[in-house]
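Pasting the structures here.
Derivation of every value follows stated rules applied to the coordinates shown; laboratory data play no part. What you are looking at is a predicted structure, and each value in this text was computed from that prediction instead of being measured. Cβ atoms are built from the backbone, for glycine too; each structure is taken alone.
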Structure P
Amino acid sequence: MASIEKRGNSYRIKVSCGYKADGKQVTQKMTWTPEPNMTEKQIEKELQRQAVLFEEDCKKGQIVSAVKFETFAEEWFEDYAKLNLKSTTYTRQRQLTKRVYAAIGHIRLDKLTTREIQKFINSLAKDGVNERTGKALSRKTMVHYLSFISTVIDFAVKMDMLSDNPCRRVSIPKGSKKERKILTIEETEKFFELLKTAPLKYQAFFILDIYSGLRRGEMLGLEWKDIDFQTGVIHVQRTSNYTKARGIYTDTTKTESSVRYVKVPMEIVELLRTYKAEQDQEKAEVGDKWHENDRLFVKWDGQPMNPQTPYGWLKEFCEKNKFPFYGIHQFRHLHTSLLIGAGIDPTTVSGILGHSQVSTTLNLYSHMFRENQIKAADAVANALSFTKKNDVNIVMHKTG
């Protein structure tokens, strides 16, 4: 409810508009001065009307704190993001601020419109924005930028500083969708052959990755106690990540659904058993310099492997052998394509990949499921005699 204070010949009306990210109360004030010829009764009546109108405007979010987007975003980083986001997510969000602040950081929250945000997002689709390639940013990157802005504004709405999020009406330019490249079956077989010349550590890493479909952080977070050598079941329950601020650190999985059990063939288990014996031998040779942590994939002294190491090794290995290099994540896509090609239903595929929702799996691999549906239709057609021309007797009926 508005409070009213008489100040000389005028009145100050004050309304509470919620709280900032740091917990400080946000208040809005206005001054109303009555006309000289108004009676006390008229002044009282009009004063109450002005107070009600002002309070309604505040509730609708039409009058909010004059805080600028950059200022509030920094409060969000300090008072929410640091406490609730994973370090890797926090770091990625920080990386987005340079462009965002330059474009809209100076604009007040209450003045930030859909048009302004749309203008910024559209600018990311222009050639030359990506300083590395000289092209536009990918659609996925544009989604990340819009998501960051929307998250900050949603927090302002939650703090009762705004009543609406203008990001909800912003559209992402279609752009060109980058083709996801994965190895063919023939290329995968050749890759297995080439790996025979590689150190056992990397044989184990990449073959296990292909057969399990784990994310890179999940692979590096695996410990020997997670492997059931009797059944071939692997318990995925942590990740190993890196940020410049923290270095290499252990974290929870990406989502709660990412904690899961994955079954691999016993041939892969035997490969892991051989690799463990080799690691135990290396541990004995290193002696006191060995850092005990039970991880599968480590440095020479037993410390957790840097997440960039497998990527760098694979890139160099592929270049040396004149073999296609599509990055590490493509092995997860390869694993998924094999599951879908085998007719595994979306719910099961989603569970194996550790997605929080089946819709995520369907969105990421919709084209693969569509291709599988076409194959299914062809399978039915090939199995039944109706489509076999030699078996079909078509009778034409003349209508009267």
Structure Q
Amino acid sequence: MMRIISWQMFRLGILSSFLAIVSCGNNDDSTDPTVNTDDDSMQERFTLVEAYPNLSFTRPVDFQHAGDDSDQIFVVEQRGVITVFADDVATSQSGTFLDISGPVDDRSNEEGLLGLTFDPNYASSGYFFVNYTISNPARTRISRFTASAANPNQADPNSELVILEFEQPFGNHNGGQLAFGLDGYLYVAVGDGGSAGDPQRHGQDLTTLLGSILRIDVSQSSAQTPYTIPEDNPFAENEQGFREEIYAYGLRNPWRISFDPETGQLWAGDVGQNQLEEVDIIENGGNYGWNITEASQCFEPRNNCDKDDIILPIWEYNHSQQDLSITGGYVYRGTELPDLVGQYVYADFVSGRVWALNEDDTSSPENTELMDSNLAISSFGVNAMNELFLCAFDGKIYRIESVTSSN
């Protein structure tokens, strides 16, 4: 019992800095809790196994493949290192693809190298993009690097082209995920700038990039023009001083976003303040409420807030079972787990529980617990075959496996 309690406290300690959802708000609204649909039979059908038992990592926060048929996996370590290795359960060798631990500021548990994505034409361009925090002043930097022409398993550390920078007023709520949509544009998940309760009201401030999902065109990036604004961005060419990079706003800390490769929908797990965690499907120009609302409930003001222009989450859950911080996942499009095809698989960083959300009936989506992993799950990823993997702060990468196939 002592070991269990200690582990729970350890994970909660990481969380208080890493995702900062247990904060000093006093939102004690006594609304009815959102109830998960827990299916015991579903829990018995799935388990987690170590995907690469001979490898371990330091605080892995992202898992990517390059989309170039190389069968290589890239794991992002928060300290500023990207590791590359063969996608093989027996692999025991890995290499350093990129080491930018020098400029990366990871002094706060939510800072560091937080995201990686590969150019849609990576096989020919060699371009990839990273999201990391730096200091003096504290800010987020989005950069493009190029893989070495001599060694595709190593990036050229001198090839950095800074695409975008913006200041971070606090050390938490940095978001950090990068992803290319089916439209070829780069999407960037950005938190509200931190502290608790969004004290500077960034979530609803369209003159700042904070608290939003950005969408930019990096297809012709150069030092003179690192990116351009897609013509159909909601605030393109506005005359109110709104940031044209914004695609959607009103987000607190979108910790992991992903595209469904079949439908093109953009999914996000947005970390709540101290009452509710939420799953959102992100739409062009959408306002997701923060800090007017926390998920579906009023936050500021506490009562009778105006929700008319707010897109409410497709799913939310409360903190009653020590589920305290959502880790967004992926819509499963692999072949090894047919029961999960089309469902959004995600987790909670603190409790370690993993769920599958079926939104076939959008008016009444079904949320099913797959397992209680007892892991601090920091991120999800997929390989070239769209099979699903989980990063955990025990330093391991896991994959979901059906119990029948593992026997």
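Values as computed for the structure displayed
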{"item": "Which entry (P, Q) yields the derived value 3.7 for distance in nm of label points 7 Å out along Cα→Cβ at positions 322 and 362", "result": "Q"}
{"item": "Computed -2000 for helix-only ellipticity at 222 nm (-39500 (n - 2.57) for each DSSP H run of 4 or more, over all residues; to 500) - originating structure among P, Q", "result": "Q"}
{"item": "Identity of the structure behind 5, 24, 35, 26, 9, 1, 0 (criterion: P(r) over Cα pairs in 10 Å bins from 0, in percent, calculated), options P, Q", "result": "Q"}
{"item": "Which of P, Q yields 3.9 [distance in nm of label points 7 Å out along Cα→Cβ at positions 290 and 338, calculated]", "result": "Q"}
{"item": "Highest-scoring label, criterion being relative contact order in percent (Cα under 8 Å, 6 or more apart), among P, Q", "result": "Q"}
